[in-house]
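Colleague: Structures incoming, each one as structure tokens.
Read the figures in this text as sums done on the coordinates, not as results from a lab. Since we're looking at a predicted model, the values are computed, not measured. Cβ atoms are built from the backbone, for glycine too; each structure is taken alone.
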Structure 1
Amino acid sequence: MPEQKSPEELEAEVALQREQLAGTVDDLAAKLDVKSQAQQKVADLKDSATTDTGAPRPEVLAAGGSLAAMALVLIVWRLRRNR
């Protein structure tokens, strides 16, 4: 047979369930906030692409330079091929 709980115990359980439900609602609201998620991703990317002083990381500069060089080679190759 289940034991009878005191009103204080029941109130404590209800308060705990309310806190858990509030946390779940907050988590769901955060997942549905697309604008906030996008801003956080931009901030994370910026943090990973820059040093503590705000300067671009050398590997990011190297990757950007490589992409620019590949694009230039592709453009020159296509121009010469179409002659």
Structure 2
Amino acid sequence: MGSRGPVYNGMPAVDLGTEGWEKPWSGPNGGSCVEAKRLPDGSVAFRQSTDPEGPALVYTRAEMITFLEGAKAGMADFLVA
């Protein structure tokens, strides 16, 4: 994986390796992208594409399932309303 220690929220994204990052979401100008990477334990890391060495937000698989189910049900719409 390229990690230099335990995986934790806010760790430098570069410590999670450079391979496997995907850009499923992109801003209107194509420059503000959120990149995601599935980690070997099933958790998911996110980073800002314009700062690939910056901090990574790491969520467990259960947290991602809860978030995605809620977002699909419209529970996150208030974030952009």
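Colleague: I have 4.1 for distance in nm of label points 7 Å out along Cα→Cβ at positions 33 and 65, calculated from one of the structures 1, 2. Which structure is it?
Modeller: For distance in nm of label points 7 Å out along Cα→Cβ at positions 33 and 65, the value 4.1 is produced by structure 1.
Colleague: For which of 1, 2 does helix-only ellipticity at 222 nm (-39500 (n - 2.57) for each DSSP H run of 4 or more, over all residues; to 500), calculated from the coordinates, equal -4500?
Modeller: That value comes from structure 2.
Colleague: When percent of Cα pairs over 21 Å apart is calculated, the result is 68; to which of the structures 1, 2 does this value belong?
Modeller: For percent of Cα pairs over 21 Å apart, the value 68 is produced by structure 1.
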